[in-house]
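Just below sit the structures, each encoded as structure tokens.
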Structure P
Amino acid sequence: MAIASLANFTVPLASDQSATSQGMLMPKLKYRFRLSFENFGVSTPTTELTKQVISAARPNVQFEDQTIHIYNSQIHYAGKPKWQTIAVKLRDDSTGAVSKLVGEQMQKQFDFYEQSSAASGLDYKFTLRIEMLDGGNGGSTVNVLETWECYGCYVNQINYEALDYSQNGPAEISLTITVDNCIQTPSGSGVGSSTSIRPTVGGTLATGGGQ
């Protein structure tokens, strides 16, 4: 009976729900994740980056707010979406594998010796995959709970961080990554899934969920 009471450790649901109380669902945990870089740098494999990740941000998107001014008021509508930059922090390993890959990516974007830029984005853009995991490892198969695939990526800013005699932690490299688009999988009702929304030509700009 005591164990059954744990079903009450949650927020009471509305009376019209199938059950007024239920146990809490297991949350995704922040430290169970994996990053994969495709077409990053020149050397292969790029798994050294995956093993040396300290932290990473999940994608954030913002719609540019547009305003129509009318008589005594204003009406707002969503403009073009813009994906925010993604911050990734890496440990700078003693073999130089991480700094080498990062340096190769920088050279793909811009040749700092010859002062020559890439001909097109196709020459240097890469794909970033962010996976949230269930904690499995070794003999226990790992399951992917959520995947963000970020396309058209390039390194917008790199910070090799400061060195400090008073600190005991590892040397770090921080990347700020600009992305063109992100898709959330497994698809269903998430970002990037198919939708039935279609524009209506000549529709009314309503404020209550209309066209």
Structure Q
Amino acid sequence: MRSLGVEAVVFDFGETLVDETRTWESWADWLGIPRLTLLGMIGWGAATDVQPGDVVRLLRPGIDIREEHRRRAVAGIVSGFVVADLYPDALPAMQGLVEAGIRAGVAGNQPAGTEDFLRALPVSLDLCVTSGTWGVSKPDPRFFALIAESLALPPQRIAYAGDRLDNDVLPALEAGMVAVHVRRGPWGHAHALRPEMDRASLRVDSLLDLLQ
């Protein structure tokens, strides 16, 4: 990272730091959709640029997703993530960066409550924020401008690591950041096949590669 002039690495959240399989399986069970069907259709959506919410609407036409969130809460089903959802390399990579004198942060498209989970992690994060708090989501350029502003660093000193071409790699490049593609999860693997991925500054299969 230092050889690229990077002083801070900011990570996307879903399918970069955390494996969302458990979350989607829970939703499949709640909606009465076979788990493989929902997971397979989400993979199809990743390859064809259909967002997960729209995938759910295809499988359950007319569904009110906001109402389903409310009903799940009333039923006592706790949304959110647990430490076991983290990919095995997530904490070691962030801790390794911090130990190497590189600032680490997380900024992703998630509800504001996700920040409580992040702040409880045993790693010193210089940035811990979600689109729910900022009121702006990726790939909006303002999201990436806020990252640079929050860290008080010029964009070229920041690496942004994520699994998606559309939400992570291309907008980070356009913001002037070092764009790191993480090839995992449905979007990571599907987007890795696209020619535009050649524009990524770095391409890794493990977050630990950032320590090399």
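Observations on the structure shown:
- Structure responsible for 4.5, with distance in nm of label points 7 Å out along Cα→Cβ at positions 7 and 63 calculated and labels P, Q on offer: Q
- Calculating relative contact order in percent (Cα under 8 Å, 6 or more apart) for structures P, Q picks out Q as the one with the greatest value.
- Here mean count of other Cβ atoms within 10 Å over residues 103-110 is compared for structures P, Q. The highest value is that of Q.
- helix-only ellipticity at 222 nm (-39500 (n - 2.57) for each DSSP H run of 4 or more, over all residues; to 500) derived as -2500 - corresponding label from P, Q: P
- Among P, Q, which structure scores highest (criterion: volume of the Cα convex hull per residue in Å³): P
- A value of 0.60 for FRET efficiency 1/(1 + (r/R0)^6) of positions 111 and 191 (r between Cβ atoms, R0 = 25 Å, to 0.05), calculated from one of P, Q, originates in structure Q.
Every number here is computed from the coordinates shown, using simple stated rules; none is lab data. Just so it is clear, the structure is predicted and the values come from calculations on it, not from any experiment. Cβ atoms are built from the backbone, for glycine too; each structure is taken alone.
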